[in-house]
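Derivation of every value follows stated rules applied to the coordinates shown; laboratory data play no part. Values in this document were obtained by computation on a predicted structure and should not be read as measured data. Cβ atoms are built from the backbone, for glycine too; each structure is taken alone.
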Structure 1
Amino acid sequence: MAKRRGQWVRIKTLSSEEKAAIAVAGERIIAELFKPRYLPEIRPTAFNYPVDIFGRWRGSKYSFITRYRSGFPENAGEEFDLAFTRLDHIEDSGAEHRFNVLWHRHTGQWWHLQGNVSLAQALRLIETDGLLHPL
């Protein structure tokens, strides 16, 4: 049996300016599409209900997140975050950043939906594919 050889791949990390530019594009989708459509007003219920939609960086991953507030009597007012879509920065191809687009399944796992796409393609996919929208 042949010995498996690994190869190191150098991935360029994003600068804080590049992350800020990508976050601005994500916030535009949130403000123009997600909040008007999925959270036009906060409606308290006896269960968990959404109170905000926002984006956040964690390393090389940018997540679209819904913040929920509990309406249950035993923990009323407590809040938690649940990501529903994620962009994973994978590489730079010349002057263009490349991303994987993932959605969060009901099982708690991230599902790879589209790979090695430009930022413009990823944002267009997020805008048009209902799987990538908040519940």
Structure 2
Amino acid sequence: MASPPTAPKPLRARPLSPHLFIYRFTLTMAMSIAHRITGVGLYIGVLLLAWFLVAAATDASAFAIFSSFIYSIIGRLLLFGFTWALFHHMLGGLRHVVWDAGYGLDDPQREQLAQATLIGGLALTIVVWVVGYAVR
């Protein structure tokens, strides 16, 4: 003989996960987001590098097309952005190495490392471009 059907159990209110709007936005969060964005930018920059290599290996007219693009305002802005993404991503990776070693995790050092990543990436980019124009 089958047992009578039971009534479904009432649903309990489930706890909510922490949401972005609960947390105060910090520089460390911004640098984490920027680290991911610069990683994507580096992938795009590699396409620019591949175009350079293919143009250099092809012939003078292909390289002239690449050169006319890279010497344009848009080309230089892309190259400047690629340079910044490279340095910012590198310094963000070094910041993570420091954290993995167990250092800089406390409140003031964490923010200072984020500031150093931001300032250092911009400073290294400017230094490389100034030296590049000076040598050229």
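Laid out as a table, the results:
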quantity: Origin of the value 1.9, where distance in nm of label points 7 Å out along Cα→Cβ at positions 31 and 79 was derived from one of 1, 2; calculated: 1
quantity: Which of 1, 2 yields -0.81, -0.88, -1.07 [log10 I(q)/I(0) by the Debye sum over Cα atoms at q = 0.14, 0.15, 0.18 Å⁻¹, calculated]; calculated: 2
quantity: Among 1, 2, which structure scores highest (criterion: FRET efficiency 1/(1 + (r/R0)^6) of positions 39 and 71 (r between Cβ atoms, R0 = 30 Å, to 0.05)); calculated: 1
quantity: Structure with the greatest value (metric relative contact order in percent (Cα under 8 Å, 6 or more apart), set 1, 2); calculated: 2
quantity: If helix-only ellipticity at 222 nm (-39500 (n - 2.57) for each DSSP H run of 4 or more, over all residues; to 500) is computed and equals -26000, the structure in 1, 2; calculated: 2
quantity: Ranking 1, 2 by mean count of other Cβ atoms within 10 Å over residues 55-62, the structure that comes out highest; calculated: 1
quantity: Of the structures 1, 2, the one that 1.00 was derived from, the read-out being FRET efficiency 1/(1 + (r/R0)^6) of positions 23 and 127 (r between Cβ atoms, R0 = 30 Å, to 0.05); calculated: 1
quantity: Per mean count of other Cβ atoms within 10 Å over residues 47-54, the highest-valued of structures 1, 2; calculated: 1
